[in-house]
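Heads up, there are several structures right after this.
What follows is calculated from the coordinates using simple rules that are stated; it is not laboratory data. None of the values given here were measured: they were computed from a predicted structure. Cβ atoms are built from the backbone, for glycine too; each structure is taken alone.
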Structure P
């Protein structure tokens, strides 16, 4: 099977997704501001993109956030002005509700099918093809996008119309950030009580405290690995977007606010490019202990 796909954005997530598209028989043309990133996936079988009309039937975007989506999609040389009517635009980026709705409306006006399709599963999930995708789209758009989505994921969830995929992604990230914050507090208190962090981590994964975060992030915490594949800058951006949802819906989560404050403090302390798990170091410092493997 071959299918013609354009992929924009080759960061830690995008490059893994492109390689899985290639493994599944897709012909992939790629675009990124970094020529080194383009060269790396071209070496694996992709084709470097060029200016001009986009002839690929499916275009996928994986960029950091709303400003980047605006920059690559809109304007005289943006994707929407270069795509063909009847083609499919899949936005895998984490944006806000307004951005998702605006992109869908602009695409629909041009006869382009649009799928709001943010992903979860981290960089290793992108590399392994085991991402979970939350989609906001019409049935027609999702059906057209499904072959490409299945090539990069283990699970696809249709959440509803445009922007519901974005809402679902941000709210699952809210749970993620809350879990990381709670886990670092729990580990720090456990070590203050005289419990070895590895011993406590084993218990967490075998108790009511278990979660995806405990399975995925706890080994990195113990190994003193802050996981720079997802930066504090991205965490703070997502928590800000979660705050926008709270304001729009008229409901404020105290737990989300606590996570926002903790990650904001980590951002100020360790810098925007530090890995997301650097946030756990604040709890260690406050408790004057270590939650790393001995």
Structure Q
């Protein structure tokens, strides 16, 4: 079986109190009813997650994250490298000396490459052997394959740890953050990027379906690309970091995916929806309700 469905409580606070948000139905999988997910929100901390949770088996995980050429929504570009450089600049402003940097879920290795050029000693981790091989061959960086908790890093091994679109794709975000706090040096910095499930874009998307009389939500994609399992907000990510021994230095919502996003536009309706989405992203930035959360936290 590709997915095993289990009823679990909130991963962050353990609460059993849930608010039902609706079904998540991928268009390409409408005939595969077993891939439809039911999405809920924790009433205590605000974490969004599927209920029941679809746990992918090992073979399905490899299948989900097998092709770096098609999985990532953006091309490798100077724009992307400037984005990674901006992250590193903010980390540098929060830390005394550049040392060892760990990129968890390093994907194609672009951030590792930018950090290496910036003077960091870099190491990547990814669950995908194909992603790891791509990063090593394309950018000449070291990547370990597997989950962080199984790689036996020594306590306080790293001066900085980065997670870009990772925390919302792991089955145990609380366990991962606690492990990263263990291997982060005192005074070290964690950078996290996750989707903001309280963004204006998600709210308008859900309203769009409600006005059509459909019990559908736009939150998460646990059984189809990009395989987002958990949804965070300012409230839930703050709750998670507060129990992990790191203190938030800066957190804010920002706009969405870059202009190099690889999306096929097949008809007028899709072009209109994409234009509306782009306008919503700009407007959401002005209202401080962007669809991406950037978080910088420091270990005391």
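Comparing distance in nm of label points 7 Å out along Cα→Cβ at positions 39 and 239 across P, Q, which structure shows the greatest value?
P
Here mean count of other Cβ atoms within 10 Å over residues 143-150 has been calculated and equals 16.2, so which of P, Q was it run on?
Q
Can you spot which of P, Q the value 14 was calculated from, given it is relative contact order in percent (Cα under 8 Å, 6 or more apart)?
Answer by label: P.
Can you rank P, Q by distance in nm of label points 7 Å out along Cα→Cβ at positions 95 and 111 and just name the one with the largest value?
P
One of P, Q was used to calculate Cα extents along the principal axes in Å, giving 55, 42, 42; which?
Here the read-out was taken from Q.
Once distance in nm of label points 7 Å out along Cα→Cβ at positions 7 and 71 is calculated for all of P, Q, which comes out largest?
Q
Which one of P, Q has Cα extents along the principal axes in Å, for residues 47-174 alone, as calculated from the coordinates, equal to 44, 32, 27?
Q
Of structures P, Q, which gives -10000 when helix-only ellipticity at 222 nm (-39500 (n - 2.57) for each DSSP H run of 4 or more, over all residues; to 500) is computed from the coordinates?
Answer by label: Q.
Quick check for you: by FRET efficiency 1/(1 + (r/R0)^6) of positions 151 and 183 (r between Cβ atoms, R0 = 30 Å, to 0.05), which of P, Q is greatest?
When FRET efficiency 1/(1 + (r/R0)^6) of positions 151 and 183 (r between Cβ atoms, R0 = 30 Å, to 0.05) is calculated for P, Q, structure Q comes out on top.
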